1. Consider the structures P, Q: one of them gives 24.3 for Kirkwood radius over Cα pairs in Å as calculated from the coordinates. Say which.
2. Work out mean count of other Cβ atoms within 10 Å over residues 157-164 for each of structures P, Q, then name the structure with the largest result.
3. Suppose you compute helix-only ellipticity at 222 nm (-39500 (n - 2.57) for each DSSP H run of 4 or more, over all residues; to 500) for every structure in P, Q: which one lands on -24000?
4. Which structure, out of P, Q, was distance in nm of label points 7 Å out along Cα→Cβ at positions 101 and 125 derived from, given a value of 4.5?
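Every number in this text was worked out from the coordinates using simple rules, so none of it is lab data. From a predicted model like this one, the values you see are computed outputs, not experimental measurements. Cβ atoms are built from the backbone, for glycine too; each structure is taken alone.
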Structure P
Amino acid sequence: MMRRASLLALLPLLASACGGQEPTKAEIDAARARVEQAVRAATQARSALELLGVLPVYECGEPRRTFVGRASESVQAQVACVTVTTETVDATTDAVVLAFSEGGCSARGHDISGPASFHYSGGEERMALSADLQELKVDGKALQALVGYGTCGDESSAWVRAEGALPGQDGHTFRVDGRVAKRDGLPLIGGTELRLDGTGALSSPAGTDTLTLTGVLYELGGLAPKEGEVLVESAEGGRVKATFRPGLWRAGKMELVIDDGEPVTVPIVH
């Protein structure tokens, strides 16, 4: 009996040594708040990348100015509430300038207003697009993002740099540097899903957390990731890892791991 009691007394110590402590409610709430901020930052980057799909992706071998003219006609045919103009910037660059009307212009699953400029540089063997979306409002919030892609040649990938005030969080800012690589059989931009990888930072009066996004998959216009991993490393040295999986996503949940603790399943953040 004494031997059994001694073994039972050791169990909490063994669990602690293995790092298997289940987090407290306070720890879970704090971790969810950090993940919520990270997802809001990722959503800014995701929304900017989705808006690249307003214009068709350049097809290799087509003269640049021919493509720019076709692209402007395409967006006007798809989005009735946008005004489109084209400009010759220099010998190697042409621009498509979009002006989305105020008060309910819908495109790519979002309500959009304001101007955006798309600059196409290069030629038939290599084309680079850079778009300034910093003056756009998407779903009522400033987008605060630069975005673009490179296509033809050895690699096709899209990139985004989003930075500014974190929506809904006074005194908090964010930065995300993200990339989307072309996947076999799927479009680079313009499809119904988008997989984002990247790094970034979340800053507040308490300090700066670092952010890592790995394989974060969104459906077009979705409010939260469908799969992937969001890692937040706090200024104080703590770690929160949120894992998204389709099965959990359908149930409105995600998995959290706080430091080296046990995984817990919690309602998904939006």
Structure Q
Amino acid sequence: MADVEAVVRELERLEREQARIQAVLQKYQKMEEERKALLKKVESEINEAKEKAKRIGIDIDSVLDEINTVITTDDKLTMPALSADDYETLLSLEKMQMAGGAGEFIKRIVAFAKRELAKRKILAEVSKVREGGVVNFPPTDTVFKVFNEVVSVVLGKGEEATADDVENAVKKITRRATAAAGAPRARRGGGRRTRKTGVANYIWEELQKRGEISLEEGAELLVDAGFYDDLNSAKNGFNSAQYTIRRWTDPQTGAPLAEYENGVLRLL
């Protein structure tokens, strides 16, 4: 009789597992469909913005390339360490090939010149919005964000806008992007999340999204979220959290919400 009951319980557990997996698959399928729909919408908005720019005479492909040039190249021209021979070489700039520090310096000069020209080309093209109408891209990329910022400056300053305003727009947008990218790392050292129930609640949120979390995955999640600074401490934190979560029950049925087997926390 006991064996039969054990088999029945195992069958019930497998049915719950199958239902949970099916629900997770349906959830991820829906998320993928939503992601594809959003990407399609964004792509449509980008194409519409490009077409509008072309209608008012902006060479938009060139402008976006020039913006990328300004973003990715150094805004200062610095001298590398040069030897006496390098300085002698610089006296003959007409030479096509230069070795050593002199060659590197010439490359920097060329890159800096391209950057300065790019800012002026951007300004000349974007200034056409004053007559042709506003063009704005969805802010999905740093290049598009810079374009939108330059449009805003051009409309605000009119003919007084200069290449320096393009420079300032690039710095403004790229500073924001750098700050956003560094936020999770900064949170580790400063505003640490509250532990104990905070860790359990965080793992529970992730468990609902994923369906299951292994000990290794949970530790990495806790380190990335700023709860712990090393994986060993995070593993202890995950074990404590899974113990707490396993004691949580459905308020209506009293059934447990999760199980922990072989180092994997699973949603029931």
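1. Numbers: P: 20.4; Q: 24.3.
Value 24.3 for Kirkwood radius over Cα pairs in Å corresponds to Q out of P, Q.
2. Details: P: 19.5; Q: 12.2.
The maximum falls on structure P.
3. Details: P: -7500; Q: -24000.
It was calculated from structure Q.
4. That value comes from structure P.
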